[in-house]
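*Asks:* Multiple structures are listed underneath, in structure tokens.
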Structure P
Amino acid sequence: MEELLHLPKELDALHTINDEERFHLLTHKLDHLALFLEKIAPQYTWMQKHSKLIEDLLRHVTDIFFRDRMPLQIAKRILWILQKNWDDLSHKLPNNITLELQDNQIEVNSLLLAASSPPLREKIRQECRLDQSSILNLTEYPIAPMRLILDFMQHGTSTLLWRSSERDIFATLIAARDFALPKLERECEEEARRFIHESEVVRLLLKAHEIGAHHIKKACIDFYNETARGVRFHHRQEADLTLKLQEVKEVTIRFFEKMAPYLTHLSFSDNVLDDIPFPDLLNQCPHLVGIGVEQSYSFSERLTTLPQNLREIDLSQCEWLNASTLEQIVRHNPHITRWTLASNPGLNYAAWGQLARAPSLSTLNVARCHNLTDAELRILIEGCVRLQELNIAECRSLTEAGFRLLARIGAHLRSLTLTRLPITDPILIAMAQTMRHLEILDLTRCRLLTEAGIEEALNFLPSLHSLNLSHCRVNGPFLKKLRTTRPLTVLGHFG
């Protein structure tokens with residue numbers, strides 16, 4: 001008997017037996033089977049001499065995973081081995097199902113699909129295994145993007161996107177999202193950047209916005225803003241499309257009219273609001289939900305005649321904003337749910353009281369309002385009875401008393417931003433004990449917190465799904481532990 005090369009000690013028994021016996025031993029211990037394939041795949045000469053054994057083993061793992069008799073962890077390990085050695089193993093892998101596509105059919109291996117994609121794994125289980133069929137119905141997908149999907153599954157990365165058309169790349173991106181392949185999504189967006197140029201950037205931006213391709217959308221916005229005059233796009237939430245009108249000229253109005261069907265937010269530079277046909281402009285935006293006049297220098301009566309369908313207003317860094325002007329805006333816009341008043345240090349006790357008269361207010365951003373005191377925070381929390389999201393980042397006049405007050409009366413909050421505030425472990429734990437419904441917590445640059453305090457607080461927050469610890473006094477292993485032991489998204493970097 002020839003001796004196998006480079007096998008680990010736990011596979012010693014395979015050295016002195018024949019292929020039939022090897023097959024029997026390996027198929028009764030799947031972790032050894034996966035280890036054997038991993039170690040033997042690079043040994044091309046031996047594999048060629050024992051081609052039937054390799055084919056039989058790959059047929060076996062394909063069959064038992066198809067019948068739900070193999071742990072997913074083992075299947076993913078075998079998938080990784082296949083991807084690493086695709087050129088040598090692909091012709092030994094059986095094609096046991098047929099993809100029925102929009103314009104063609106492709107024979108494929110079910111393990112390749114099912115181990116790569118949870119949605120496809122469930123679809124194979126329902127349509128093929130339970131129905132005892134070898135046909136998988138994917139007739140909504142053309143063959144071109146499916147070939148790119150299969151190429152990605154075969155290699156663990158795309159080898160063909162670089163020469164694919166814009167149409168095929170975007171179709172593949174959509175299919176990758178359907179099949180829960182986030183790495184391929186990112187690769188598609190990265191490759192689509194080569195189509196960004198001056199004559200196509202707006203078309204590509206709108207296309208990316210419509211399908212939710214956020215990275216390519218951001219790249220298009222950055223490219224456009226480098227040379228834009230009179231209008232600019234702003235980055236907001238991923239689902240938003242925000243345009244800022246900086247001047248009133250025929251060319252900017254024409255551009256606005258082109259964008260209007262897609263806009264979710266519209267922002268105006270100072271004085272522009274009074275120089276445009278305001279109601280007509282807004283009526284051209286069927287998806288508009290928010291308006292902004294941030295960094296403007298004068299109050300406009302137009303802010304008292306906003307359409308009833310608007311839900312958000314941004315009044316950040318407005319020198320004219322005071323109790324009187326805020327009262328007018330609040331009184332005429334009871335439908336607004338999201339108020340952004342960030343960086344308005346001139347707001348006082350009387351101004352904060354006006355917000356209690358905003359009946360629909362559920363989201364409030366008062367970040368960097370440095371005059372906000374503990375007593376005024378009480379007015380906000382107790383007066384705004386529908387408040388669910390609060391941002392008090394860098395509100396420097398708040399003290400420990402205000403934070404403990406927030407812990408006592410903020411039980412209804414679902415999102416809280418405490419960036420750059422002197423929050424200590426006891427305060428954070430006290431907040432967590434009462435804010436049981438909190439889903440989003442931002443502790444960026446809260447430098448007084450410790451890992452022990454953060455971990456203790458998390459024990460009281462069963463609904464939390466997003467935690468930002470950027471620039472806190474935490475280390476990499478702690479962040480890794482949180483990400484692996486808790487069902488939440490943890491953001492964090494050091495500096």
Structure Q
Amino acid sequence: MIRARPPLVLPSALCLLLSFACNAQPVAVESLNLVPWPVSVQAGNGTLAIGPAARIVAADKDLAPLAQVLAAEIAQVAGPSLACAEDSARAGDIQLRTDSALAKDEHKLEIGEVAIVRGGSFQAVAEGTATLLQLIRRDGDRVLIPRLTIADRPAAPFRGLLIDVARQYHTIDSLKQMVVLCRLYKIRYLQLHLTDDQGFMFPVRAYPQLAQKNWNKGKTYSLEQLKDLVAFADARGVTIIPEYEVPGHSGAANRAMGDLFKIKGTKPYEHHASINFAREDVMKAVETIVAEMCEVFRSTPYFHIGGDEADLALADQNADFKAAEAKLGLPNAHELYRHFLVRMNEIVKKQGKQMIVWEGFGRRGKVAIPKDIIVMAYEIRFYRPDHLLQDGYQVVNASWTPLYVVNKKVRPPSEIYAWDVHQFKPHAAKPDDKGIVVPPGERLLGAQMCAWEQRQEIELPSLRGRLPAMAERVWNPSAGKTCADFERRFAATDKLLDAILPK
């Protein structure tokens with residue numbers, strides 16, 4: 001939901017606390033280099049100096065991993081190596097704590113005698129520490145934080161980035177860079193496109209041969225590597241969403257295990273090749289793969305099954321499809337595909353996750369698609385986003401224009417900053433084309449930037465200027481900032497990113 005902004009009221013006692021240094025200069029709010037810009041910033045006077053004896057105090061044990069992350073980042077940015085503790089904060093410390101009085105996605109920074117970051121959840125506190133990191137500056141031997149109070153929460157709960165590791169191999173270290181990029185700009189979810197025609201990048205214990213016919217010369221990930229990546233992201237308040245693309249885009253699985261997955265009569269490789277989901281043994285294998293993925297990606301509330309662009313051109317002539325259609329009373333392979341989506345939803349829910357699909361099924365069909373799935377709308381071709389919302393679906397805006405980043409097919413950050421989360425534009429849209437504009441509503445969850453087919457060496461350069469623009473437009477669309485002001489603030493945060501990126 002893109003929520004309207006209620007007024008944020010700050011306690012008067014807190015305002016007095018922040019202004020106790022009456023001889024200090026008031027903080028110049030408009031000079032702060034914060035991206036995305038917060039909902040409310042109230043200036044105090046002067047700065048809080050962080051000395052070598054300062055500590056990062058985790059008031060809750062669950063925040064200890066985040067305290068360690070923040071300590072390492074401050075050392076990278078400003079120099080001092082701060083100790084971490086779990087007792088009471090004292091003057092000059094940084095304190096992290098969860099606060100049940102705040103909404104789950106809400107955080108507050110109160111910089112006075114102590115720099116306090118509190119939030120309604122681990123993720124909210126993590127987002128508050130990203131703001132704190134952007135506030136820190138070094139002045140000679142001193143590390144300074146301006147005295148102020150920030151009250152903040154996102155307008156939209158879903159803010160995502162997709163990285164395509166099935167088509168182009170990315171090392172775990174490069175994916176950790178993507179996690180840090182997401183953390184700095186409060187991007188909540190990092191989606192990994194793990195399977196496609198070109199590669200099957202998840203090591204399935206039940207079917208190890210699935211990763212043996214990848215086009216990337218045998219490169220894949222181990223379970224230990226993926227678990228390490230998940231832990232790295234979790235500690236930073238970023239959640240990784242796995243994507244297992246079915247039934248289409250399954251060329252790698254069909255090459256590796258054609259006797260099981262392939263629709264007989266199709267060529268060894270076809271673009272957007274589909275698995276034979278008419279067979280019960282195939283569906284049991286799919287369920288096993290989903291279960292194994294969920295064991296690794298435990299922290300995500302979501303599981304993405306792809307679901308788009310399945311090539312079913314020859315399916316209606318296949319005996320397996322004819323038998324399944326007759327058994328279920330369905331007229332054709334397209335209706336069996338819709339039935340497949342229904343069944344996948346049950347498989348995903350069995351793992352305690354909510355299913356996400358690409359916009360790929362149509363509005364009309366004999367088989368009803370359940371309304372408890374989330375649809376990522378990207379092309380306005382299969383099922384218009386306004387119709388999806390009208391029909392009761394939750395939608396994430398993954399509009400090709402301007403949110404797709406595909407090698408040289410990119411839009412400039414200025415165009416992204418001029419975009420609105422309620423706008424959906426197709427691939428061929430021009431900058432002045434408004435596309436489809438949907439009204440505000442709770443079923444529009446947010447947006448995702450999708451980086452497709454890119455080599456890892458161009459991933460960060462292509463995203464580091466574009467993702468922050470999307471982040472600000474989705475986090476705080478009512479900020480009233482100009483693109484020029486965003487670019488000024490981004491210039492500073494981009495230097496900060498260089499300092500904290502894993503090397």
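Here, each number is a calculation from the coordinates, and none is a lab measurement. All figures in this text were calculated on a predicted structure; none of them were measured in a lab. Cβ atoms are built from the backbone, for glycine too; each structure is taken alone.
*Asks:* Can you tell which of P, Q yields -12500 when helix-only ellipticity at 222 nm (-39500 (n - 2.57) for each DSSP H run of 4 or more, over all residues; to 500) is derived from it?
*Replies:* Corresponding structure: P.
*Asks:* 16 is what came out when relative contact order in percent (Cα under 8 Å, 6 or more apart) was calculated for one structure; which of P, Q is it? Can you show the working numbers first?
*Replies:* On the way: P: 5; Q: 16.
Comparing all candidates, it corresponds to Q.
*Asks:* A value of 0.75 was derived for FRET efficiency 1/(1 + (r/R0)^6) of positions 233 and 481 (r between Cβ atoms, R0 = 35 Å, to 0.05); which structure in P, Q was it taken from?
*Replies:* The correct label is Q.
*Asks:* For mean projected area of the Cα convex hull in nm², find whichever of P, Q sits highest and give me its label.
*Replies:* The structure with the largest value is P.
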